[in-house]
Structure P
Amino acid sequence: MEVYVTLLRRLDKKEALKFAKAVFKHVIDAPSENAFKAAEFRRWMAGEKKDCSTVDAWGYSAAKAFSIKFLTGDPAFKNVENVEFVR
């Protein structure tokens, strides 16, 4: 969802949908336990005085579960473990 929203900000709807569909082919189902980890991570971020959306918490937790880095440009994630920060 966030990929599509970002694309809609930068492209017209037709182009955004084209790119989003290409990305969505690579989406992996996360185990249901991810919800608990996502909630715990979001609470930790709040304790660190950092904003974290529910979608970002899910993404971060899923990335950890699959032993891959969470890729983001969100400044709240700077210096967070297991994050590849890009701008």
Structure Q
Amino acid sequence: MQDFAEGVTDDRAGRSLAHAIQGRGAFRRFKDQLSEEYPNLLPAWFAFSEARAVRRAVEWLAEEELIDQGVADRYLTDHPQPDLP
């Protein structure tokens, strides 16, 4: 969430989202802030979040030697993190 907030090009939205993730309840506040104030960023958040999860899974599979490191590297190269608006 922090990387997303820091990466969006709308400075106001980035500051608002970064503030939302401070302290307890960060996940709820972040989701609420996106839904209520910046619904235009929801598709970018979903794409960013999913890409990060898949990349972490591929990295873990390679670390556990369940897939070849070369295969993992190719996947990560071919599937970069999506650009943020």
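For structures P, Q, calculate distance in nm of label points 7 Å out along Cα→Cβ at positions 33 and 65 and state which one comes out highest.
Values: P: 0.9; Q: 4.3.
For this comparison of distance in nm of label points 7 Å out along Cα→Cβ at positions 33 and 65, the top structure is Q.
So distance in nm of label points 7 Å out along Cα→Cβ at positions 9 and 73, computed for just one structure, reads 3.2; which one of P, Q is that? Could the numbers behind the result be given before it?
Numbers: P: 0.8; Q: 3.2.
Traced to structure Q.
Can you tell which of P, Q yields 13.8, 40 when Rg and Dmax of the Cα atoms in Å is derived from it?
Traced to structure P.
Upon calculation of distance in nm of label points 7 Å out along Cα→Cβ at positions 1 and 17 from the atomic coordinates, which of the structures P, Q produces 1.2?
Values: P: 2.0; Q: 1.2.
That value comes from structure Q.
Identify the structure, out of P, Q, from whose coordinates relative contact order in percent (Cα under 8 Å, 6 or more apart) was calculated to give 18. All intermediate terms of the calculation are to be shown ahead of the outcome.
Details: P: 18; Q: 29.
Clearly, the read-out refers to P.
Given a value of -16500 for helix-only ellipticity at 222 nm (-39500 (n - 2.57) for each DSSP H run of 4 or more, over all residues; to 500), calculated from one of P, Q, which structure does it belong to?
The read-out was computed on structure P.
All of the numbers you see were taken from the coordinates with simple rules; none came from a lab. Everything numeric here is computed off the predicted structure, so don't read it as measured data. Cβ atoms are built from the backbone, for glycine too; each structure is taken alone.
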